[in-house]
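Structures incoming, each one as structure tokens.
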Structure 1
Amino acid sequence: MADKRVDLKSFSGSQVGKKILTGITGLGLTLFVLMHMVGNLSFFSPDEQAYNAYAHKLMSLGPLLWAVEIGLLAFVLVHIVLGVRIYLGKRAARPVDYQTYRTVGGASKQSVASRTMIWTGVILGVFLVFHILSFKYGPGVDDGYVTTLNGEEVRDLRRLMVEKFQEPLYAFGYPIVMLLLGFHLRHGIWSALQSLGAVKPAWSPVIYSVAAVIGALIAIGFLVLPLWIFFGGGA
């Protein structure tokens, strides 16, 4: 058992291990944000209670939801810590950035998205804390945010969302962060698949383009809601 712990520690501390674990957690978090985006889009349902029904369904999962949230928290922390360690390792190996980015033997994947991964990641991490405090731990039934769903009084999360996104700071700050998320995913998805050995050289340009499309669609899927509400669509 001790040998296994040592092996795991050695693996997570190696450059290859850090990249693999960052890739796994990154893809897991990408799947989560995709599912979260689909849930948010239920706001556009003709049934005004659809979003509250979705939110209440999640809350009714109880211990299962808590287990998922703990797992997501672990993924976020591992992804951030390893991402920072990889960045610091690169900085230590190359204290001064190259003025130009070149590659030998193929097209470079260096881009604004790839060179700003650490910074978009930090911004997304800060935003996540702010977002959770605003919505998950924001005002609830005891604060008057209550609606009736199938004869049961539940939290009116739809009302809270409408009120938040009617404020300019939320309405425009949220889309800006979602655009950064799109940039982060553009390079992150490709990099994760490459770290896991799922990208053959011949597939690389296609995978990179697909990752860009996925990142863009997720960003758009998130940012349309606050803008729609701010400009009167959620009234």
Structure 2
Amino acid sequence: MLEIILWIIGVTLFTVLGSWYARKYNRPDALIGLYVAFVIFSNIVASKIAAFDLGFATFYAPAAVIIFSVTFLMTDIVNEKFGRKETHRMILIALIAQVAVSFFAWLILSLNSAPFWTNQSAFEIILGQIPRIMIASWIAFLISENLDAYLFDWFKKITKGKHLWMRNAFSSIPSMAIDSVLFVTIAFYGSQPILPLIGGLIIIKWLVGIIDIPFMYLNRWIMYKK
């Protein structure tokens, strides 16, 4: 219960700060910075598999799912205020940042350790990424996040800017599902039972996506508040 409360406080605090910055300076810089931070941190902590007890069932998924799912909220916030082109630019920046972090992580891991430093194995567990998993992450990220941006913009046009909950939910939910299917299939096909992993990821992401809807309204209010 405490973890859920802290998660809600964290999502509220950081997204609201980004939206406040967007309103004050009419620039998406803070939102882009937070978005990139969320994406990169999700990659770093993805190696931890967490148990999510939902009462009626327990699902197992990378702990990063509760952080990465919020990135879809971030794309919707930027899309709402600055439009689809700016959202695509933000996604591209995040992809370049992921590649850069992966490269420098590999470079640091390849250096010879000092004889008195004994934490190389732990360092490799945290920063080391299997190339197949890394590539799966990039492909799934690029397709799903850009799809979310397209769908959000499309729903906004056909509803003439009304029904924010609809474009927030109906853009994020299918995009999250596609992200889960692509990532798990590319990363684990032939080595892990992919259907349970896909199911667990989709359910957790969808729950986060539904919970995100009030945050979307809060952030829009912050961005347009006078």
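FYI, it's all coordinate maths here, none of it is from the lab. Here the structure is a predicted model, which means the values were calculated and not measured. Cβ atoms are built from the backbone, for glycine too; each structure is taken alone.
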Which entry (1, 2) yields the derived value 0.99 for Rg/Rh (Cα atoms, Kirkwood Rh): 2
Comparison of 1, 2 - label where distance in nm of label points 7 Å out along Cα→Cβ at positions 73 and 201 is highest: 1
Entry that produces -23500 once helix-only ellipticity at 222 nm (-39500 (n - 2.57) for each DSSP H run of 4 or more, over all residues; to 500) is calculated, selected from 1, 2: 1
When distance in nm of label points 7 Å out along Cα→Cβ at positions 41 and 185 is computed for each of 1, 2, the largest belongs to: 2
